[in-house]
Structure P
Amino acid sequence: MKKSTAIILGIIIIILIGVLGYFLLKPAKKTDAMIFKEEYEALNNTERSNGKLYNNVSIPVDNPIKIVSVSEAIDVLDMDKAILYVGAEWCPWCRNAVPVLFDAAKEENIDTIYYLDLDDDKSVYTVVDGKATLTKEGSVAYYDLLKKLDKELTQYTLEDEKGKEIKVDEKRIYMPDVFAIKNGKVISSHVGTVDLDKNQSAYDPLSDKQKEELKKIYKEMFSSVLNDDTCNEKNCN
């Protein structure tokens, strides 16, 4: 009897140790901030298909990123106060913009930046016989987003082999694009980074002066969102 009890207790202990070990060794679920950091830093010191080297970035672990889908981004545009960043880890302009964006957010106490990567949802056009040809249709949510942001967007254009500009019958969200939202409206947006110097490409790091110029733009955007001044039909307080 004692022997049977000891065996049962031994089995229970083994099971408990196994369960405890599972939870202790189970990898922690990655946060959006961790995923963002890994995606952007994974391209450091790697080469693009065009032979250009990706510009290196260092993303803080405690970055304010919250990843959203296209449908969720539409909801973000209806928020009282929000910052939406549209970009991608392979975009050289985005890689230069993100560290500055995070510095500005930290200085202005912005604790959440909604991040949208459109790679899987956007339409794709190529130039065929001198005309813009749709080769991949965008998702329904993508076209809904274009309608929502219509006033903020510019006409989409492509270039043929000779550098001739080809217009596309569609507007485009160019990257990086940062939108400041207040009371369900986009009150300001900024696409790209800043003017580059002669012989400086998007793959080259921004100078300290350029970083400060871009940070000032972002900080003004953030400040306009955080400002609690309200307006009515008669006056602004």
Structure Q
Amino acid sequence: MHTMEIQVRDIIKQMDEWAPQELAAAWDNVGLQIGDVEWPVKSVLVALDVDAACLEQVASNKYDLVITHHPLFFNSIRSIDLRTDIGRIVWTFIKSNTALFSAHTNLDVVPDGVNDTLCKAYGFEPKTGEAFDKGFGKWFECSERRLSDLESIMPCRVAGAKTIDNINRVGFCGGSGKSIIQELPNKGINVFITGEVGYHDEVFCELNGIVLILLGHKESEDPVLPVIKERLLAQFPGIQIDVI
């Protein structure tokens, strides 16, 4: 129980204990994006991105801290032009005294993170799965499930192979599964559930007898947002935390 004033640094500490920033991919940019670690926090908004709905909430000054999965900054910024999306976002956050923190690929790979919550949504226990070579996503032995059952759990688009005789192994990857596609045939995976892949990946899967269940990038990662809220509330029960 925290009785002293909660600061941005306290929230970051809890997030880092769950999803250490050093686990993020080399190309990623996680951590504090905007703000001051000493700013007080009484209200938090959890979102996948800083999109229009998120920005509207920040502009109304309802939240002290926004936690997103996707970072705002990936590339170097040479100017803050208020006519650009980035400029408008930065100005809105600073003007509202709202901090921004992101946990991205580090949150993908940890227990109860993005990929684990996606597996659980389909009734698979993440601890029993095998990690893909690149570390993102997991696959499971699966002979007792029906393809129609998997297709009905979440709204999806089915691509790749039109049908298969039996499910051998099922793979999962929240967000984009493009980097994993080439691993699937060698591992005997013939159903792959992910957010999105490219056109040529769909052709590859069709030729290799792999059914793709595509949920949408955002939709495949949304299940982790309530988990973030739940974990933070366990440590900071007095804070208001909303999910958008």
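Values quoted throughout were computed directly from the atomic coordinates according to the rules given, and no laboratory measurement underlies them. Since the structure is predicted, the reported quantities are computational estimates derived from the model, not experimental observations. Cβ atoms are built from the backbone, for glycine too; each structure is taken alone.
For the set P, Q, ranking by distance in nm of label points 7 Å out along Cα→Cβ at positions 49 and 185 places P highest.
If percent of Cα pairs over 27 Å apart is calculated from each of P, Q, which structure is the one that comes out at 40? Label of the originating structure: Q.
Here helix-only ellipticity at 222 nm (-39500 (n - 2.57) for each DSSP H run of 4 or more, over all residues; to 500) was calculated and came to -8500; which of the structures P, Q was it taken from? For helix-only ellipticity at 222 nm (-39500 (n - 2.57) for each DSSP H run of 4 or more, over all residues; to 500), the value -8500 is produced by structure Q.
Comparing FRET efficiency 1/(1 + (r/R0)^6) of positions 65 and 201 (r between Cβ atoms, R0 = 30 Å, to 0.05) across structures P, Q, the highest figure comes from P. Computing mean count of other Cβ atoms within 10 Å over residues 81-88 across structures P, Q gives 12.1 for structure Q.
When volume of the Cα convex hull per residue in Å³, for residues 129-216 alone is calculated for each of the structures P, Q, the largest result comes from P.
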